[in-house]
Structure P
Amino acid sequence: MQDAVHEKDDIILMSATGLEGGCVANGSTCGIASGGALGIALMNDHHLKNNGNGAEAAVIKTVGNYMEWFHGTYSTTQCRERNKVDFHSVSGQLKYFLSAHKIIRCMLMAGGALNYLTLNHNNQLSETDLKGHDYAASQFHCAQEVLKQIREKTGVGNDQLERLSIVFDGGIGLKGRLCGAVAGSILALNLIHGFNLRHMGYATNLKKFVIGHINLMKKKPGKAIDTFSIGKEVVNQFKDTAGSIECSQITGKKFNSPEIFARHIETSETCKNLIRVSADIASRAIEDNRSLSESFK
């Protein structure tokens with residue numbers, strides 16, 4: 001998506017590292033779906049910077065349309081429902097990586113999603129599109145608020161990432177999937193520990209990939225701490241509090257419009273508490289593992 005819109009940003013790319021496999025391989029929303037949502041925000045970032053809540057509402061609706069297309073095309077947006085494997089187990093990883101069918105299918109999904117995102121002109125909003133969205137979206141966005149709180153606690157943050165992260169509202173485009181509070185914590189964590197893919201050779205990329213997937217299977221973090229082992233612990237701690245990382249399961253609600261979501265998020269003590277919890281968990285993880293940072297500036 002960055003190549004398609006001619007806006008290469010290594011920091012934003014790093015932040016998406018942990019979205020793989022349904023958020024650190026937890027089987028939630030497929031990384032192709034969540035990465036595509038970020039891509040839609042990226043191609044409309046000039047609107048997000050200049051047109052306020054109306055642009056945010058329009059982008060969220062566009063992301064919701066993408067999620068519906070993804071579900072209709074690939075039968076689900078959820079990684080575990082699609083692949084039927086547990087990446088945190090030896091048997092699950094063997095079942096996936098020894099199956100050429102599963103790997104090729106994921107590659108074809110990535111290609112199909114990229115075609116939809118770049119060839120469907122409805123994803124790139126015009127000023128006319130924004131006129132129908134002059135109502136106020138929420139002033140309070142799940143992932144964005146987590147990112148802001150983490151920046152206040154640790155100094156780790158990125159202005160553009162905070163703008164783009166509004167797509168995670170209501171479980172990505174209001175579809176009840178991956179919780180925005182969890183997504184925000186993983187995005188922030190990977191500002192430090194994510195993979196700087198544009199500056200990594202194939203061998204380095206493969207090494208980090210193998211180490212990360214070995215760490216996913218370990219019951220306790222070993223010495224080879226990386227983005228996956230740290231991210232796994234962050235998600236596990238969140239699940240211990242919330243019971244799930246799926247927005248619909250946490251809230252017990254469906255959000256049919258930005259206005260409905262806005263009314264919920266601005267009054268829900270449960271969601272506000274989970275946002276604080278997520279920011280605290282991620283901030284501790286960042287501070288505890290700061291010595292591993294080589295690329296964040």
Structure Q
Amino acid sequence: MPSRLAAKVVNHEVNKAGLVDILGDTNHINTQGEEQQKLDIYAHKIFIQTLTNRNIVCGIASEEEEHFIRVNSMDKKNQNKYDVLIDPLDGSSNIDVNVSVGTIFSIYRRMTPLGTPVIEADFLQAGDQQVAAGYVIYGTSTMLVYTTGNGVNGFTLNPALGTFYLSHPNMSYPKNGSIYAINEGNYIHFPLGVKNYIKYCQMESEDRPYTSRYIGSLVSDYHRNMIKGGIYLYPETAKNPSGKLRLLYECNPMAFIAEQAGGKAINGEKRIMSIKPTSLHQRVAFYCGSRKMVEELADFILKNP
């Protein structure tokens with residue numbers, strides 16, 4: 001599991017926002033074509049440093065790096081078994097307005113033989129090959145939500161002791177919900193099926209209209225929906241015809257957690273975790289949440305692709 005120590009260090013820095021010079025951008029564009037925030041770089045460095053020192057990690061891919069990083073243990077060269085893919089600080093642009101942000105990660109077994117260097121193919125595995133995934137949410141409390149393929153559990157950090165305690169055992173999505181989360185400011189650019197689904201969410205009926213809630217931080221929107229029941233939507237648009245969220249660093253780990261919690265995650269046409277990645281920074285459309293809501297959306301997309 002990615003270092004809990006790194007999460008504690010990042011949490012400490014996040015909680016100092018406004019007191020020290022860690023807010024704002026760096027005037028540097030990352031490999032995604034996006035302006036990096038100071039905390040993006042800080043979180044990236046902390047997680048890389050701590051993961052590099054783990055004797056089980058053989059490679060790391062980060063949303064903030066164009067290329068993957070090989071990790072060789074000091075005493076057992078190329079004997080480490082696991083690859084880590086990570087979004088070090090999701091939603092970092094919200095830090096300066098005191099909105100919850102998070103870290104997202106997934107873990108795979110390497111495909112290449114022990115004793116050889118890892119290669120890009122080790123990271124380009126479909127999501128259903130994940131052995132673990134999780135996220136850390138830095139909010140009113142700091143929580144680690146984690147799965148190894150046997151359900152989902154949440155651990156809350158006790159800041160006085162610096163220890164994570166099991167606080168949310170056997171987390172699960174309600175089968176249905178009443179919240180939809182999407183940036184409706186881009187409505188004009190959405191596919192017709194998604195537009196029609198939004199209209200459906202807004203129609204008056206026995207159990208609707210649904211409530212619109214959008215924070216703009218994937219971890220925050222996702223965490224709320226898993227607890228209360230809802231759906232998160234990030235469609236493709238004319239500007240981002242393949243979608244905007246990263247398959248490896250955001251969608252696959254969140255999809256793994258969702259399925260383990262009884263939810264569902266699709267790209268509109270197929271299950272997220274069945275998609276075979278073709279590049280480290282591949283983007284996809286992402287729809288995730290309570291099973292019934294995702295299935296309703298899929299029907300709308302099927303009728304109006």
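Laboratory data are not the source of any read-out in this text; all were calculated from the coordinates shown. A quick note: this is a predicted structure, and the numbers were derived from the prediction, not measured. Cβ atoms are built from the backbone, for glycine too; each structure is taken alone.
Things to note:
- Parent structure of the calculated result 2.5, given that distance in nm of label points 7 Å out along Cα→Cβ at positions 52 and 116 is the read-out and P, Q the choices: Q
- Structure responsible for -19000, with helix-only ellipticity at 222 nm (-39500 (n - 2.57) for each DSSP H run of 4 or more, over all residues; to 500) calculated and labels P, Q on offer: P
- Computed 12 for percent of Cα pairs over 37 Å apart - originating structure among P, Q: Q
- Distance in nm of label points 7 Å out along Cα→Cβ at positions 84 and 188 derived as 3.8 - corresponding label from P, Q: P
- Of the structures P, Q, the one that 16 was derived from, the read-out being relative contact order in percent (Cα under 8 Å, 6 or more apart): Q
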